[in-house]
1. Given a value of 63, 43, 29 for Cα extents along the principal axes in Å, point me to the structure among P, Q it was derived from.
2. So helix-only ellipticity at 222 nm (-39500 (n - 2.57) for each DSSP H run of 4 or more, over all residues; to 500), computed for just one structure, reads -6000; which one of P, Q is that?
3. For which of the structures P, Q does the calculation of distance in nm of label points 7 Å out along Cα→Cβ at positions 24 and 40 return 3.3?
4. When distance in nm of label points 7 Å out along Cα→Cβ at positions 64 and 184 is compared over structures P, Q, which one is greatest?
Structure P
Amino acid sequence: MKVAIINYGIGNLGSVQRSVEEIGADAYIANHPSMLYDANRIILPGVGAFSEGITRLEEGGWADSLRDLVSNHQKPIMGICLGMQLLASTGEEGGQFSGLGFIPGSVVKLDAIGCTLKIPHVGWNSVHKVQEDFLLKEIPDESDFYFVHSYGMVVEHRHHLLATVSYGCDIAAIVRHKNIFGCQFHPEKSSKAGRKLLKNFMEYVPC
């Protein structure tokens with residue numbers, strides 16, 4: 001299993017690579033879009049603002065390659081933290097920007113969703129399953145994962161929402177549309193439950 005971790009300049013690459021290697025996959029850092037084509041799985045990490053993230057993906061040629069591989073060839077992808085947000089249709093951080101458009105929805109500040117607690121949302125929180133999915137196999141409901149974010153995704157279609165986290169309101173924690181997965185938390189920093197989620201993603205077989 002070859003896993004490409006996208007290096008577009010704003011990702012927590014080392015810890016993601018180590019976590020993937022610990023579950024037995026062959027993880028490598030992809031420094032150019034051409035390096036994605038030999039991979040069985042793609043991980044899009046990210047830390048920072050939506051505006052900078054999508055600009056780097058578009059200007060670096062990543063966006064075009066991802067749209068080809070993910071949409072046309074159904075290659076499985078997982079977005080982590082900002083990487084999940086970039087899967088959406090639009091984002092409001094740093095202005096109004098179009099995202100990759102893989103999962104219909106928008107990324108807005110947490111208080112616009114209804115959050116009344118301190119922003120950013122930082123720390124361990126329980127994740128509540130909204131529906132069963134292969135990605136969540138053998139992960140108990142209300143398992144704890146580690147979050148760091150000020151914005152969240154509001155999905156357009158409820159069936160794309162796999163799990164939520166409660167932080168003054170319900171926030172999308174895990175999303176999925178066919179071969180496209182996203183988690184708002186950091187699985188690579190989330191101990192046993194995070195490793196299991198990554199393992200499930202590696203074992204997912206596209207229909």
Structure Q
Amino acid sequence: MKDKTSEVLILKAAKTVFIKKGMDGARMQEIADEAGINKALLHYYYRSKQQLFEAVFFNAFSLLAPQINYILNDDSSVEEKIIKFTENYISFVSQHPYLPNFVIQEINRNPDFASKFKGNSNLPNLEKFKIQVSDEVKKGLIKPINAEQLFINIISLCVFPFVGSPLIKTIGIIDDERFTQIIDERKTHVADFIINSIKI
């Protein structure tokens with residue numbers, strides 16, 4: 001029988017190694033060493049690195065999705081939602097920087113990966129956000145914009161620096177310390193940029 005404590009320990013160790021090495025660079029032996037267990041026991045819980053990575057990913061997703069859902073469906077204004085979304089999303093991905101690349105790699109490698117999200121009750125629901133954007137446009141509070149396009153703009157500006165970090169560091173000649181500062185600054189810069197683009 002699998003022990004829940006051991007499984008939590010393995011997931012924590014795997015997250016640590018994946019953050020340091022990424023999906024391709026991580027080795028099962030490293031994860032076993034980090035967890036303080038032997039490789040055979042690790043394979044008893046997770047047969048492959050892919051299976052373990054997916055477990056780490058969906059564990060992280062289960063923490064992020066409710067936060068995003070709450071923001072999208074609370075009673076705050078569109079502007080307040082943008083501010084809270086960028087702050088929460090960038091803060092979370094800063095702690096789980098392997099997530100964006102993993103999703104992109106998996107979708108490119110396995111188009112059916114997205115189907116694993118179906119039926120997830122925590123999957124962000126955009127319906128209220130779409131209605132709210134439409135209402136604020138009609139009231140003249142924000143410029144005419146499609147809610148889906150607005151959401152894609154927000155997500156894109158939040159995600160790209162993590163996905164494109166090697167390119168950004170090379171082109172900008174930025175070291176890791178400065179890059180971390182830039183990511184932290186984007187918690188407010190992205191929100192300001194988006195809000196100014198839709199303000200009347």
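1. Corresponding structure: Q.
2. Only one of P, Q returns -6000 for helix-only ellipticity at 222 nm (-39500 (n - 2.57) for each DSSP H run of 4 or more, over all residues; to 500), namely P.
3. Label of the originating structure: Q.
4. Numbers: P: 3.4; Q: 2.1.
Top value of distance in nm of label points 7 Å out along Cα→Cβ at positions 64 and 184, among P, Q, belongs to structure P.
Since every read-out is calculated from the coordinates, none of them should be taken as a lab result. Remember, it's a predicted structure, so these values are computed and weren't measured experimentally. Cβ atoms are built from the backbone, for glycine too; each structure is taken alone.
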